[in-house]
Structure I
Amino acid sequence: MIETQKIVAKAKMFGKFSLTIDGKTITCQKHRPTLVWLLLEILIYTRHKPLSVVELMHALWDHNSGSSDPMNALKNLVYRTRDLLQNSYGERGTRFILFYGDTYCWNPTLETHTDVDRFNKLCKSIEEAKSSSEKIQLCAEATHLYSGAFLDSTERSQWVLNTRQLLEDRYAQCIASRCESMEQLNRIDKLPEYCLEALKKAPLNIKLHRLTLFCYLKAERFSEALAHYNNTTSLFFQKKGIDISPELRDLYRMITKNFRHAQMDISFVREELQEANDIQNAYFCDFEAFRNLYHVEVRASARNHEPATIVLLTLAMADGSIPEEGSVIREQNALKSAIISSLRGGDIITSYSDTQFLILLPQANMKNSEKAIKRIMTNYHKVCRNKDLRIIYKFLPVESPSSQHLSKDAKMVNHTQGGTLNE
């Protein structure tokens with residue numbers, strides 16, 4: 001048992017983790033917390049439910065400890081964590097972590113409070129609140145408590161990532177509840193700014209971005225809504241290597257439907273259509289735009305009797321398997337830059353999947369297309385960091401439906417070309 005003198009522990013779990021007991025605060029000084037800190041964080045978060053040895057090993061190592069004796073690895077980790085607590089809080093620190101009945105737990109006699117507990121209680125109170133003003137007040141307190149992502153310095157634990165996403169979605173729901181209450185009180189004008197401020201704590205939460213776009217629509221600020229849509233799709237591709245435009249398409253249609261007004265000055269229209277970026281390089285767009293441009297190119301190619309080619313580039317491991325997510329994002333951005341800088345201003349690119357790009361090459365036959373692909377590969381390998389990756393490429397001529405007189409199998413034999421390139 002802990003001493004009769006009452007001891008209170010306070011743990012901060014949003015943002016950077018810290019533990020305060022009797023006025024003394026400890027926190028990990030390293031950029032990436034060690035497993036000692038992760039074990040401490042898990043035991044405090046799950047303190048109301050003892051964890052079995054198996055559950056704890058899974059939470060710490062995601063089913064693979066990398067050790068031939070994971071049981072002893074866990075015992076050693078518990079010893080080191082108790083040692084940390086003893087060095088920080090004296091002899092009593094060794095009794096903060098208990099083991100009984102094949103389970104580990106944070107000592108239940110130690111009164112412990114966390115910001116996550118308070119946040120979850122506020123979320124429940126928001127659901128039960130009767131008035132809009134009460135909801136707004138509770139939401140303000142909850143969003144203030146959410147000072148950042150759950151244990152934001154810890155990245156290698158799937159348990160942390162899953163819990164982080166759960167709490168981030170609750171945070172997004174708090175923001176949505178406050179926006180709804182503010183709308184009921186006819187306070188619509190500042191809703192977009194409130195959402196933008198909320199996004200600073202969760203910049204990659206798709207629910208918050210949808211809410212922000214919806215609030216721009218409510219406030220009838222359509223040009224700002226369109227700008228936010230474009231910024232959001234670019235952000236998700238740069239940070240996560242994914243195209244989220246399909247998830248925002250319903251809002252995009254609402255934006256464009258309301259965005260246009262009667263305009264008699266064609267110079268204004270031309271200025272509005274003008275591209276801000278450098279037009280010397282290839283054009284990158286989402287898949288929906290790519291599909292439409294492909295349809296245009298099919299018609300132009302048939303009318304002018306000029307060749308055009310469609311190319312599929314795929315990032316893969318040496319054995320053809322899909323690479324891990326972390327390396328995909330980094331290398332996908334590198335490949336995207338190489339493609340854009342290697343092609344002409346009239347060429348068109350889109351992301352087809354997490355590991356693939358589609359390229360449309362107008363006025364390019366198969367021979368010229370292969371030259372363009374090799375140019376891309378040369379530029380990509382200058383910046384490629386993962387030498388275990390390779391690029392698989394395939395390409396076909398663009399054809400109109402009326403010209404597709406060969407069978408599908410015959411076409412693949414006669415027209416498909418491809419290969420692999422790696423260092």
Structure II
Amino acid sequence: MKIGVIADDLTGANASGVKLVRQGFQASTIVHSATLPANSFYDAVIMDTDSRYIEEGVAKQRVARAMEQLQNWGAAIFTKRIDSTLRGNIGAEIDEMLKGMAEDAISIVMPSFPDSGRAMAGGYLLLDGIPLQETYVSKDPIAPIKKSYVPDLIGDQSHHQVGYVGLSAVMEGQESFLNELSLQLQTGARIIVVDAMTNEQIDEVAEALASSGRTVLCADPGPLTASYARAMSRDYAKKANILVAVGSATSLTGTQLAYLIEKTGSTPVYVNPEPLASYSSSWKQEVERATKAALKQAETDRVLIVTTHKPGQELVDLKAKAVQEGKSSDALAKRITDGLATISRKLLTSERVQFAGCFTSGGDVTASVCALGRANGIALKDEVMPLAAYGTFDGGYFDGLPVVTKGGLIGDKKAIYECVKFIETKAM
């Protein structure tokens with residue numbers, strides 16, 4: 001899951017990025033006018049529009065361009081990094097970001113940053129306990145802040161109605177907060193300012209927003225964005241599927257698959273290698289049949305097992321098939337692995353299923369998945385166990401998707417199951 005953040009200055013972008021890194025994201029800041037990184041290593045990008053002190057119309061144009069870039073990059077969640085002392089074109093930039101989101105998207109404005117002495121109570125932003133307008137920012141030479149009541153300050157800059165949820169609703173817990181939020185939305189508000197005095201209260205609001213099912217644009221100096229991204233990624237990982245693509249024919253693989261099936265309760269989709277060992281129409285027919293069956297199985301099995309290894313099934317006589325096909329045995333063996341890889345590609349790119357990661361067993365299968373997925377390779381990050389590696393696809397159709405690869409003769413009976421569990425922890 002990719003996070004796209006738009007900031008109005010570079011130091012603020014860096015501050016928000018560091019908080020995302022601490023939540024387990026691989027983040028990069030992008031300076032104004034630069035392009036997004038081609039490196040698939042990142043799952044959080046913070047774009048600096050350098051728009052804090054420029055004319056509102058120009059600021060909105062820059063935000064619109066940044067939104068377009070983040071959408072093309074594949075961001076699933078968008079947030080707005082705002083100045084912790086509320087300088088800049090905050091309301092106008094929130095409006096512009098909402099334009100690029102779903103019609104029912106809302107923005108939650110939470111300027112609180114307890115670790116930096118920023119807290120919200122009664123709708124007022126306090127800096128070390130002092131109302132904003134009575135601090136040094138009231139004397140800012142470019143854009144002095146003359147108000148401390150945040151709903152009014154944002155309302156002066158936005159075309160949307162601005163609502164407010166007070167500290168009492170936040171302190172009473174998630175249900176109370178969501179009830180008050182619903183009441184504010186019913187009045188027509190699309191931007192809601194929310195109080196918070198502590199990091200724990202920010203976390204509670206983030207968890208509530210993640211569970212609400214609403215499309216949310218967080219607008220904050222960093223803490224709410226980090227907590228919300230963590231909560232959303234955890235929920236995403238719980239719902240998304242994990243693909244297990246196994247082409248190894250060893251008896252150990254059979255034992256490992258049996259243990260995985262026992263632990264997960266998944267029903268494998270068996271791919272028949274016989275029609276895949278061919279250059280005839282049977283190859284395409286089997287690929288389409290297995291893909292259709294797997295998409296159906298993904299509706300009930302979170303761990304989706306697709307394999308050519310079926311208990312009791314005899315190995316394909318590649319020498320005899322080679323004579324029939326007029327091809328080499330090696331060429332037909334590759335047709336089998338390419339068939340399994342093609343099924344994997346169709347599944348991983350399907351709009352019907354979301355995948356948090358995948359596991360592949362067998363070097364030939366892994367190589368075919370990379371080739372047919374047009375990946376440059378795998379960005380290696382960790383070792384799951386000896387000869388089982390964790391990384392993310394670099395480039396191609398699965399860019400950034402977590403993957404664990406393992407040889408067919410590696411590990412004990414628990415090996416594939418442990419690899420799948422490893423993917424789950426990384427996805428969360």
Structure III
Amino acid sequence: MTSPKVKLTPLLKLFSDLKSELKPVSGRSRVSVNSSVNRIFSKDIFAKYDNPPFDNSAIDGFAINEETRSISRDFFLLEGLLRPGSSSNVVLKKNEGIRILTGAPIPCGTTRIIFKENTKELDQKIHFVQDDYKESNIRLKGEDFKKGDLLFKKGNQIRITDLPLLIGSGNSSVSIFKPLKVGLITTGNELNPNIKKQSESFILDTNSVPLKTLLGYWGYSIINIGGVGDDLELLRKKIFDNLERVDVLVTTGGVSTGQEDFVSQLLKREAQLINWRIAIKPGRPFICAKLGTKYIFGLPGNPVAAFICALIVLRPSLGRIGGEKAWFKPLSIKTKANFNKYKRPGRTEFLRANFNSENGFVSIYPFEGSGRVSSLSWSNGIVELPEREQNIKMGDLVDFIPYESFF
């Protein structure tokens with residue numbers, strides 16, 4: 001006897017629903033740039049200074065004043081050396097030059113800076129041996145950005161590569177959305193939290209630590225609420241006792257349609273369902289709902305499905321709730337398939353994959369079970385097969401998403 005066909009929500013429809021439904025819930029605070037990475041701007045950021053703050057030399061060489069570049073190849077060399085971090089009252093007259101180091105303010109009258117390697121010094125004169133007329137080698141005041149320029153928009157996440165710009169523009173502290181407080185609950189009678197002891201009746205909890213680590217990478221405050229067995233009333237108490245402590249709740253397990261899948265039963269009965277059961281593999285039972293003012297995301301219990309759902313759905317969802325303006329989309333690259341694969345149409349599949357940078361081919365894990373945690377360690381990313389894709393043949397181009405795109 002076949003089970004009745006269940007209507008599943010396509011992944012893109014789920015994303016559309018979440019974009020419409022999810023709203024920022026975080027307050028605002030101000031932090032030092034030193035501790036700002038992965039935080040989200042709560043205000044537009046403007047430059048407080050010009051960069052560079054003054055005209056300066058881009059090279060070590062000679063600052064010269066030449067009226068036209070065809071008149072003379074010899075310049076009178078003034079005494080002295082212009083260094084970065086010091087000021088000078090030197091004024092260069094026509095056909096005069098002076099030694100200068102990279103970063104030093106250029107003296108008045110300078111028309112360009114020339115490389116020392118292109119000259120010879122003789123009798124207090126600089127003589128061109130060869131010349132390159134293409135570059136002035138002068139960094140002009142404000143050529144990078146000017147005071148008052150808009151540098152970052154509200155809702156952008158701060159990356160390590162943004163720090164030089166923030167510091168260089170005079171923004172030593174920034175206004176951010178407070179990090180989300182994310183509560184984590186694992187469910188299941190079978191889970192054993194004791195990693196040092198295995199039992200014939202229990203399995204080790206392989207979801208909690210990876211999920212807490214992911215949430216930490218993404219910049220959130222983690223509240224580890226702990227585990228609860230397959231008991232509806234105990235689950236209800238665990239959720240309601242901790243609801244005010246968190247901004248968002250994330251659960252694992254108990255989200256399918258079984259007799260003891262109590263997370264889905266509870267949310268169907270007492271929460272506003274946003275979506276349940278999506279057309280992806282792995283991760284079909286994923287559920288999201290709103291209980292009062294708090295969002296709850298129920299991940300599958302199988303560790304591979306939980307991990308993939310966290311990357312694909314939880315990451316952009318938490319970003320939106322935490323204040324990110326743009327819906328997070330991981331970097332994907334086109335690579336050649338080192339496999340043949342038939343896929344059922346109508347669902348998006350994410351295959352654990354290993355990309356070989358030497359030959360440009362990507363292989364997939366040979367077994368599909370969502371409990372095979374060894375597949376996560378073996379892989380360095382996932383291959384996304386879109387909903388309409390069916391037959392993938394060796395050498396076909398596929399979308400590979402490195403795990404680093406999510407961290």
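Here Cα extents along the principal axes in Å, for residues 243-314 alone was calculated and came to 39, 32, 25; which of the structures I, II, III was it taken from? Show your work: numbers first, answer last.
Working: I: 39, 32, 25; II: 38, 29, 16; III: 31, 27, 18.
For Cα extents along the principal axes in Å, for residues 243-314 alone, the value 39, 32, 25 is produced by structure I.
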Q: Identify the structure, out of I, II, III, from whose coordinates Rg and Dmax of the Cα atoms in Å was calculated to give 27.8, 91.
A: I
(Q) With helix-only ellipticity at 222 nm (-39500 (n - 2.57) for each DSSP H run of 4 or more, over all residues; to 500) coming out at -13000, pick the structure among I, II, III it was computed from. (A) II
(Q) Comparing I, II, III, where is distance in nm of label points 7 Å out along Cα→Cβ at positions 99 and 227 highest? (A) III
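Rule-based calculations on the coordinates, nothing more; no lab input. Quick caveat, the model's predicted, so the values are computed rather than measured. Cβ atoms are built from the backbone, for glycine too; each structure is taken alone.
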